[in-house]
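Listed next: structures, encoded as structure tokens.
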Structure I
Amino acid sequence: MATRTRNTEALSRERIVEAAVELLDEAGEGGLTFRALSARLRTGPGAIYWHVANKSELLAVATETVLAGTLAADPAGETPAQAVRKVALGVFDAIDAHPWVGAQMSRPASQSTTLRVFERLGRQVQALGVPDQAQFNAASALLNYVLGVAGQNAANARTQDPGTSRSDVLGAESAAWEKLDAADFPFLRNVATQLRDHDDREQFLAGVDLILAGITSFRA
């Protein structure tokens, strides 16, 4: 009993969230239960409920924790475009390392974290000199691209069979594109080799740059 009491007293919200992130990384959202969390922390569920009300709150706090570095204050000396790229890459890398984050960003419980990403991007859209009436659409385009592509990239990685390398998957898909009917799929056949050799992170940033190029045109 004394050991359990000491474990309970040593618990903190930060320690619980850290253990929750570990479970989520290992087994996904389905693997995060208060029973599993209690076993990892060697305490009872009641001690955990003292710090977090339910699983939904725990997921929201875990999502916010993973993205905390990305959502820190804007560093001085960066151009708006550089700041947008930094935020975008921060979200992309966080979701790549923690695939469960992508799904959480679209849920009401994590709305505050999503709004903070939106705010960071929108602030840079303002700094780019985009007119007020175009700022919402411009920032929304950035947000939807960042969350959508980052989430899809993580989802694609989860569907790969254990032991299968990314190059094997892309090589097989590229070979399949090259065999498509030339009349129906001329574009896909033409870019098949680019599919095989592309880097997901670089392609993601290229998309951000394309959106930024369109956004800056509003200044005219």
Structure II
Amino acid sequence: MLRDPKDLAFAVTALLGATVLADALALHAGSELWTAVTDSPSGDVSPRDLARALVVGTALLQALLLVATGTVFVIWFHRLRLNAEVWAGDVHSRTPGWAIGGWFIPVAGLWIPCAIATEIWRASRPDPSAPDRRGEFLLLRGWWLVFVADLVLARVAAWRLGRAETFEAYASAARWLLASDALDMAAAVLAILFVRRLTSMQHAKATGMISAAQ
């Protein structure tokens, strides 16, 4: 049975939009930390500690949004996978449950969801068996590469900030934080485009099937 994903898609895009705003705040916090540790000739630690607290605060906001967004995204993703099963069950190499579980498998979770998304995309086309067009998956794979790169940079940035003691170490951590937050913002924007595109494809296909049946 087909299930309309439009409401879930709206919720996901709204949460991703909030993530973009949180990333903008995090970029400001990171720049404040950078300024505090590079423009303090007297070695005053007060601006540094204040900036670090701001970084930690924005990181907490990002973490809360990640949990909320990730939860709704996975529900949306699973619903699209169920729809794809109705249209073209033979194009899938994994059962619908993998659309949820695949995100939580260590290491393999770095590529399984992308593979599932590719199969959902194919099933959502007017002709699932048609050959892939050149550049057809550019949006999907571009988003996924940026998303994975951000996961790595975020861990490195958090590790460097946690170990920082000297002004030089804080400056290095600030650079990693700025890079990570910029990538996170890019990943959120690309995710919005991906969610809207795939939802639109499924809506168009479902609408076409209803019209044809009438």
Structure III
Amino acid sequence: MDFRFDIVVEYAPFFLKGIMWTIGLSLIAIVVGSILGLAIGLGKMSLNKWIRMPFEWYINFFRGTPLFVQILLIHFGLIPLFTTQPNPIVSAAVSLSLNAAAYIAEIFRAGIQSIDKGQMEAARSLGMTHAQAMWNIILPQALKRMIPPFGNEFIVLIKDSSLAAVIAAPELMYWGRAAQGQYYRVWEPYLTVAVLYLVLTLSLSKLLNYLEKRYSTQ
């Protein structure tokens, strides 16, 4: 098998651009997904079943259907309701964020419920409201325990962002497909893309391991 490095060199600027979009989309998804996920997670923990039900079904839908299908529904169905020219980047960011929110909601729920109930009772006995106790006592402790699953979700988002290539979002996989389509060669573009994804995920894993060890000692 002959490996043409000239193809990799030619597409190097595009792969770099794709890496930037991949990281950017993943960051947007983890930030927006965390905000939505906290609200959804708290909603699912409600004692009122009518309040809890829509949050449960949100999680069921986004965790129970393929992200690939969600991207197509959002890009070709949801986004056109607001604009006549759907932007692939916007569609990808919305899809990844909504999908991440469902998983992050479960991370928040599990993290909060892992804290002893006595912590909340003690805070309430000191005169704190439920919201104050949650924000100042429960969440800070829960967040330390949520670092590993948060990290795993970020890694999953980096890999899942490759599905956005189907709607022509110019992330890393998009340029791999572009190179393959131009030269009708598989190894050079796809192996390069695989290595770049591996570098991203391994680097993030190292960073998360460092953060986990640092906060576990505090």
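No lab work stands behind these numbers, since they all come straight from the coordinates. Predicted, not measured: the structure shown is a model, and the values here were computed from it. Cβ atoms are built from the backbone, for glycine too; each structure is taken alone.
Could you tell me which structure in I, II, III was used to calculate helix-only ellipticity at 222 nm (-39500 (n - 2.57) for each DSSP H run of 4 or more, over all residues; to 500) as -28000? It was calculated from structure II. When FRET efficiency 1/(1 + (r/R0)^6) of positions 17 and 49 (r between Cβ atoms, R0 = 30 Å, to 0.05) is computed for each of I, II, III, the one that comes out at 1.00 is I.
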